[in-house]
Structure I
Amino acid sequence: MPNYLETALTIDDLVDGNSDCIEEYLNIYQTLFPQYGRYIPLMRKRAEKKQDGEVNESWHQWLLSVNGIPAGIVGFLYNKMRNLGLLMDFAILKEFRPIATPSQTRFSHYILTLVMQQLILDAKSNGKNTPLCLAAEVEYPSLVRKYKEYGYVQFPVEYFEPPSTPELIEIYDEAKILDKLEYERMFIGAFPIPGIQVSLNDPMIIKTVLLAFLEDHYRLPSEHWMIQKLIQEIPV
């Protein structure tokens, strides 16, 4: 495994008017997530526009570079109302995945710890000590197994990812195409934040994560069939 020097890693947060490297970010996204290409205009908009400090979701779009070469991306947000993070996009190019970190953990695990550190800063700026957790939708069973090595707790519910968000609908030229997309089966769960004693199997934590995704991010109404279905599936 090649050595990794901490000084070789640079992170550009492409939000709030910082769009200098957005094309590099989008190139990686398009390469590794071609099925979600519909979100690219929205990501570019987040980079170009100033963030509204009054909105509930505070976004980060990290471009990871090693020795000046784009190596990966992380898109995540802090939900102010529910005090937790949502990991939306996370990908590292194959040739950079074997890099060793100073603590000899996997590169992807190391990046997740940096994401959690940022979420702690976000929580403090929102008057909280630490966020509850870092939640994530996961598409593949193999990735769930990998994440479990990093502490990920999979929730015992049958979850489906909605095909779009209101933000996407607003900027999409052909909204009717979005209407034809179906809900996609996903796994859902969360990573613990180091140093915080929270049981991720707590029914209230599970409910909070589900509502952060479905009510706050995808803007589904509380009476939506999927929200009602999932609430009933949460173990008592």
Structure II
Amino acid sequence: MNRIVDFPGRKSPRFLYLDYWIPTRESGEKVDSIEIECNLNRSFEELNELTPYEDAIIRKDPTGLLRVLPGLKRTPLFQKYLRRLPLQGSEFIYKSVYFKTGGVLNLFNPEVREDMDNGLKTLVVKYGNKKRAIEVWRVKPSELWSGLTPQLVWAGGGEMEMKLLKDFLTKLTNEFDGERFESRGECLISTMKFLRRWQLTPNGVCRGKRPMVAIREEREKIFKRKIGFLQERGIMADFA
């Protein structure tokens, strides 16, 4: 069963991600990746309140993930989950952040590459030492990720962000499904503006907080838990 269905030949862009309207196939694929990042940060009773991320580090294999999502192995998403589990040391170096989604706040942003990161380049020149530059860079809000710091992008989202993602997709669908746009560019600009309004509007899903604030708070907690977990096991990480 296709998760993303497109409608070729239409003047206006239109894609369906499950039951949601989305402006591009790329954004639909990013929704999958955001959900994966959030699920890997959820605690499960079946894993003794560990997250699949933590369980994978302890076991060095994905068996814990299949205990909580047993039907996953028979789906195309399984390989995407495997690529995001911390089964390789590359997860703990600063470059791994460029393979993260940045979550719902970055749903319509293009993929980020290291050569696009002028903030890091500037800090390397300033300090003349890449290790010191990374220490400063990782806690500085970045325009590449809608104001999130690299360490919060690396941490990923959680249950609250998953709920907010679905809230946003529902409101996006209600606003734009059936709308006609003159071009792909007009469509993306309109949906990006809608996202920015949504993230600054108090939302009942996060108890009246603005989604942008709630997402940052949750990611801060996830980051502290991840780093504490790694440090307890003597695992070195550029974000620690």
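Nothing in this text is a laboratory measurement; each read-out follows from the coordinates by a stated rule. The model shown is predicted, which means the values in this text are computed figures rather than measured ones. Cβ atoms are built from the backbone, for glycine too; each structure is taken alone.
The value 3.2 for distance in nm of label points 7 Å out along Cα→Cβ at positions 32 and 216 was derived from one model only; which of I, II is it? Structure II accounts for this read-out. Kindly point out which one of I, II the value 23 was derived from, the read-out being percent of Cα pairs over 30 Å apart. So the calculation was done on I. Taking 19.8 as the value of mean count of other Cβ atoms within 10 Å over residues 48-55 derived from one of the structures shown (I, II), identify that structure. Structure of origin is II.
When helix-only ellipticity at 222 nm (-39500 (n - 2.57) for each DSSP H run of 4 or more, over all residues; to 500) is computed for each of I, II, the one that comes out at -9500 is I. Computing relative contact order in percent (Cα under 8 Å, 6 or more apart) across structures I, II gives 23 for structure II. 16, 12, 8 is what came out when semi-axes √(5λ) of the Cα gyration tensor in Å, for residues 40-87 alone was calculated for one structure; which of I, II is it? Answer for the origin of the read-out: II.
Quick check for you: by distance in nm of label points 7 Å out along Cα→Cβ at positions 96 and 120, which of I, II is greatest?
Greatest value across I, II: structure I.
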